[in-house]
Structure I
Amino acid sequence: MVILGCLLLIILPLMGFVIGGYLGGVEIGIWAALGGLGLAVLACVIPVMALVKAGRR
């Protein structure tokens, strides 16, 4: 799970930048990369929150 989270932090922004850059230019690519980074951070935070909640029980 940790490896998947780390890979998502690298892969999603790069994919967003490449696809956004291809479809709409550099500005759209940057926004798409930021969106990909947001999704990757969210995908990392949700399991951490679940582990913290389970640890408190």
Structure II
Amino acid sequence: MVTSSILVLFLLGLTAAAVLAAASKVLHVEEDPRIAEVEGCFPGANCGGCGYPGCGAAAG
């Protein structure tokens, strides 16, 4: 009984891992390198002070 429960949970976890790995490959989004470059110019403090929720949103 315990062995079958462990086996079922292992297979369920393995299936979920395979689905997540496939989804990460299919749904991959390239990030614009210019956004990271502009974001590096911002101070990174007082988030929300400029009206954007963070430096990434202000750069984009």
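Just so you know, all these numbers are worked out from the coordinates, no wet-lab data involved. Keep in mind that this is a model prediction, so the values were computed, not measured.
Looking at structures I, II, which one was helix-only ellipticity at 222 nm (-39500 (n - 2.57) for each DSSP H run of 4 or more, over all residues; to 500) calculated from, given that it came out as -19500? List each step's numbers first, then the result.
Details: I: -33000; II: -19500.
Answer by label: II.
Of the structures labelled I, II, one was used to calculate percent of Cα pairs over 16 Å apart, giving 65. Name it. Please list the in-between numbers first.
Working: I: 48; II: 65.
Label of the originating structure: II.
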